[in-house]
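Heads up, there are several structures right after this.
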Structure P
Amino acid sequence: MKTPPYIKPGSKIRIVSPAGKIDKKYVLPAVEWFQKQGYKVEIGEHAFSQHFQFAGTDSQRLEDLQNAFDDAETDVVLCSRGGYGTVRIIDKLNFENFQKKPKWLVGFSDITILHSCLNKSGFATIHGAMPRYYFDENGEPAANLNSLMKILSGEKVAYSFKNWEHNKEGKVEAKLVGGNLSIISSLQGTKYELETDGKILFLEDIDEFLYHSDRMMHQLKLAGKLDKLAGLILGDFTDMKDNESPFGKNIHEIISEAVQEFEYPVAFGFQAGHDKKNLALAFEKTWQLDVSSVNSTLKLL
């Protein structure tokens, strides 16, 4: 495991947009907040560019991400949003300078591609909210930002969440990996596919048809990605859709059925993903997952 240095006031945060386009009004409040806390902030040259649905052309997005990875002074590479587009540039990235001076990668959704790529090489990353979702309706830092800053600063975090019908009890300690189910599924058969053996797997998704989610879960199962897990955590599955002819199972039943033969603990209902609350998770770091008849707890060790 290769953990980037934890940050403190004076550390440098670099904001890039490797996928979908974003309006600067969703990012600048976070920039101001970071600066008030004493952090240096640099925004990628093309972070607010637009090329159809993308934040600039492939070459522009690649340039910003590569510059951030290469910069020895950068401590955090913060993605402005997900969307779609990282897969178009992943194979052109050079990680040589990143390996010499690792930095924290922060993001979720489409950024799952970068998590998987870096986690496979042993680098810790953070699945967490991006700038648009840092503040509550009063402009105060929300749990999304607070949990992110704790992990970036080297604090140990612990989460507790309610018991769900389809949970499977158990207690394990293992490294955590995962992200967006659709992205993880799309990486199967590539050199960036997620390595899950002996790991706690976290999954979330948004705006998918139930039959498609069922297909993706069975794809992972057939690929052997589910049978050797240490544990499974399910986050938010937001705005899931059904066909005119109902599939017959909800998303929790679909996932539960896919892993019912395995003995490892399964915890539904962790607040992370495409919903209002998106608690930060450190991937490729060791966590303790404890699923009981009362609740589930997840602790960073």
Structure Q
Amino acid sequence: MTSFTILDGGMGRELERRGAPFKQPEWSALAMMEAPSIVKAVHQSYINSGSRVITTNSYALVPFHIGEKVFKERGKELAILSGKVAREAADESGTDTKVAGSLAPLFGSYRADLYQADRVEELAVPLIESLNPYVDLWLSETQSLIDEVTRVKALVDKIDVDKKPFWVSFTLEDSEPTTEPLLRSGEAVVEAVKAMQAIGVSAILFNCSQPEIIGEAIQVTQKTLASLNASSIQIGAYANAFPPQPKNATANDGLDELRADLTPPAYLTWVKQWQKDGATLIGGCCGIGPEHIAAISAYCATE
């Protein structure tokens, strides 16, 4: 059976569980401002559980969460700190853990309708420049539409002279059944895969969606990449533990309830299916914690 790389799990819920300052709309950014040592401890917990890719806590460092004023005054400082904290956790671990630079949707999770193409460079460049010295790869995650990723990738290509791997992770429509896997923008996964192959991404993943719908997206991705002779592009998945999210969902109206059924053993069942479908990069998103990652690591150790 094909082996896979274990990613980390969600940051925000784990920060809250550890007593870090945590409220909306700042979300996980608040711990970056007031308790970076707890952020580092979460990174360390994931590494100890078996993660070999950890993600910088830069997801919420956008105006949607911290506001325009704080972003302008402290955005770069906080992004640099998020890179440093993750880098320290990885380097001090004595493992080969890589650091992924999180590039979040710039205008809000799940909200393709709020996208402003003319502001992408203004918001993305400070984050890319700040994270660049500390990361081993880029992770443009929880993306709802193709155009934002295409523009961000072009900016990364200009700034990152080392040409580090660029991974993209899309979030899928899961509020209602669809005849084929769709991004939350309504764009088809097959079209997203074609667009990502054209711009030279190293991996295509799916995250912050229910585990039940990710498998079909992986299968479509694998089939599409095969038709493009692009088998070198890796496929991955890291689901959340949320119930279905409505089309008008926002990431800072309050905390979503978590599903009680996605225990570590239950989540591992999905992991095994994704692996069977062809995923080689697997972890967890919101509500999936170190105990889930430990279960995945234990499974890998017995393969």
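The numbers here are math on the coordinates, done by the rules we state, and not lab data. This structure is a prediction, so every number in the text was calculated from the model and none was measured. Cβ atoms are built from the backbone, for glycine too; each structure is taken alone.
In this comparison of P, Q, the computed figure -14500 for helix-only ellipticity at 222 nm (-39500 (n - 2.57) for each DSSP H run of 4 or more, over all residues; to 500) is attributed to Q.
When Rg/Rh (Cα atoms, Kirkwood Rh) is computed for each of P, Q, the one that comes out at 0.95 is P. By the measure distance in nm of label points 7 Å out along Cα→Cβ at positions 57 and 97, tell me the structure among P, Q with the highest figure. Largest one: structure P.
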